[in-house]
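Only the coordinates and a few stated rules stand behind these numbers; no lab work does. What you see is a predicted model, and the numbers here were worked out from it, not measured in a lab. Cβ atoms are built from the backbone, for glycine too; each structure is taken alone.
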Structure 1
Amino acid sequence: MKKIEKSVDKVYKLRRDEAPLSFMIPTRNSAQFPLLYFDEETNSNRALRYARNQKSPFEDEQDGNIILEPIIFEDGFLSVPRTNPVLQQFLYYHPLNGVKFEEVNQERDASKEVERFNQEVDALIAAREMTLDQLEMVARVLYNKDISTVSTAELRRDILVYAKTNPSSFIDIMNDPSLKLNSTVALFFDKGLLAFRKNKKEVWFNTNTNKTKMLNVPYGEDPMSIVSSFLQSDDGIDNYKILEKLL
């Protein structure tokens, strides 16, 4: 069985940004919501039940004189003093621990915040140092639209805002080896060398000498990803080279 630390005052929080004014969690095992903990030592599922006058959160260790009470998170938080170790144990073993709620850990939260700040700084530095070509490549991938009407200052501002707001995603995009390919494919559409038809279900060549259909986009698939994959395949690589020359 998992072992918990010596009781100290603890605070728990709901795991979502917008917590309701109050949130109640199940406090006893039932058919509607099984509260079971698998005990490795006994190789069995043990039913949980919170009763404030008991010394254990497990039903098989409680007597018949139980006093049940609700467990309610107010404004997303629940404070449990060290004088109520049974509730701390109950929350520790609760199936919703780590799913709906978690213990507040200031050191862990601070580490995550530092990591987030570092990512944000790295992303902003990378965005600031991008060349115009890189800016255009990333913008085509991010926004999937013609950027020829956007000024360089607007473009750089939008990329900086995105890097600040989504640092992890921005860094992933910058490190993606297919960035240039995806940007070039977006440029094919910007320049009218390729065109979508039938609500992006079909992709057609749109050059002076070729007006044929390139491919059908499978249901639920990202059209740009499908086109990029095709143009790098054995069947499409020659078309890619021709389109690239036409740019």
Structure 2
Amino acid sequence: MKAHERIFVALDTADPEEARSWVASLRGAVGGFKIGLQLFTLAGPEIVRDVRRSGADVFLDLKLHDIPNTVAGAAAAAGRLGASYFTMHATGGDRMIRAGVEAAARAAEEAGHPRPTALAVTVLTSHDDAELERIGLRGPCASAVVRLAGLAREAGAGGVVCSPLEVAAVRKAFPAGTLVVPGIRPAAGGAPRGDDQTRVATPAAAVGAGADLLVIGRPITRADDPAGAARAIAAGIEA
């Protein structure tokens, strides 16, 4: 995989036209785009279709978490849309994950799309050990992530989402899984304003630890030259 193909840009904006402009300016400089809750709630399935029409892969990051039947329905919708990746919370359990994996695969095949990679979200990068304790999830983060990654693997997920700090341990627990890593911060410039992620690393460090795909938002989208920022990150990974 080429370095720039590892980069998925987070289209985190309240303006669908701004998201479309980022896609147009970054085509060819990155591997794909992440559509999350904010943009999908505003623009719906059409924004997924727009990104796919650009030729880019879509990472539909809705973090599904509900009873298995409900998640299966939503995962099937993601498969029909042609999303390359979609997310479910690992804390939803193995029956929920398995239902989502199977439903998405069937729906994608019926629609003539490749089978999407189902990703289980382990522990959000905004959480730390103290917050896990407050919400009653057995931690610390490092052990909780590995435990949930193992659950996801056994339930048939294609990979997991984890912070860069746990990548090496998760790679051991899920050797064949696709590891998607948010919380990526280029060394130059520091954290962007309003950053709420606590478990972060540089792109090169994350890839070196075993990450497959990097989700990067504001360091690219808020740069004066987004395409240039993406190319600089790719060059750093290659180096």
TODO: Tell me which of 1, 2 gives 14.1 when you compute mean count of other Cβ atoms within 10 Å over residues 57-64.
DONE: 1
Task: Ranking 1, 2 by mean count of other Cβ atoms within 10 Å over residues 9-16, the structure that comes out highest - done: 2
TODO: Check the numbers for percent of Cα pairs over 23 Å apart across 1, 2 and tell me which is largest.
DONE: 1
Task: Which of 1, 2 leads on relative contact order in percent (Cα under 8 Å, 6 or more apart), largest value - done: 2
- [ ] Consider the structures 1, 2: one of them gives 2.7 for distance in nm of label points 7 Å out along Cα→Cβ at positions 137 and 153 as calculated from the coordinates. Say which.
- [x] 1
